[in-house]
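Read-outs: derived from the displayed coordinates by stated rules, not from any lab. All figures in this text were calculated on a predicted structure; none of them were measured in a lab. Cβ atoms are built from the backbone, for glycine too; each structure is taken alone.
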Structure 1
Amino acid sequence: MDAVSALFMQQSIINDYVIENIVGAQTGWINTYPTKQFYMDPKYIGEQPAVAPFNTTVAPNVGACEHLYFTSYNREQDNNFF
């Protein structure tokens, strides 16, 4: 399964978004992990902790959410604009 997962791996995500209140802009991200189940679902990994790169296993009525940490940059590649 690692070979299949490696096909989908990315070091970074590039996205454009708008934060202007005057236009009522909102941006939502949905990140999908097509092979995630094989790294965090007890059906596949048993009772052991989630396998890297994931940190959480499936919890009843909750699922298995991963926290994403990112840095935003403006068009001039400046990340100190907020």
Structure 2
Amino acid sequence: MDEQEIDLNPPITVGVIPEALNVTMNIDLSSWFRTADGTLVNPESANKGGENENLVEDNIKGSIDAFEDKDEDGKKDDD
């Protein structure tokens, strides 16, 4: 099992009185097994110790975006 942690911007503060909180997560799976120029890499090369292990790990981390979604439309609100 692996974990991923991301900072929400702006941060979400949870108050003493619970209220509804909507968070949307966008994950771009299409970028996981690609080099910077878009070339596909063999997923087996991303296994532990493989030549693309760090590339794919960084791509996965960079593919995750989460934000408070007050109007539940799946889009970031314009500030």
Structure 3
Amino acid sequence: MLLIFGVMYFVMIRPQMKQQKELAQMQSKLKKNDEVVTNGGLHGTVVNLKDSVVTLRIDDNVRMDVDRNCVGRLVKEG
């Protein structure tokens, strides 16, 4: 039983924790002009950063405020 738990930890839990840590680190290091994709699939460029809110430019005259935790991945750095 202990062996099964050990295998499950190294195969499933540890990689997921590592991935969550990398995502949180990326979200904390966002800066202006970074191109990002939100968890909802919106592509945009970071225009403004506040504590927990990121303003994205989606199109020429379209700006959207999203929670920093909603940024799913970084496409291109500024």
task = Match the computed value 28 of relative contact order in percent (Cα under 8 Å, 6 or more apart) to one of the structures 1, 2, 3, and report its label.
result = 3
query = Comparing distance in nm of label points 7 Å out along Cα→Cβ at positions 25 and 49 across 1, 2, 3, which is largest?
reply = 1
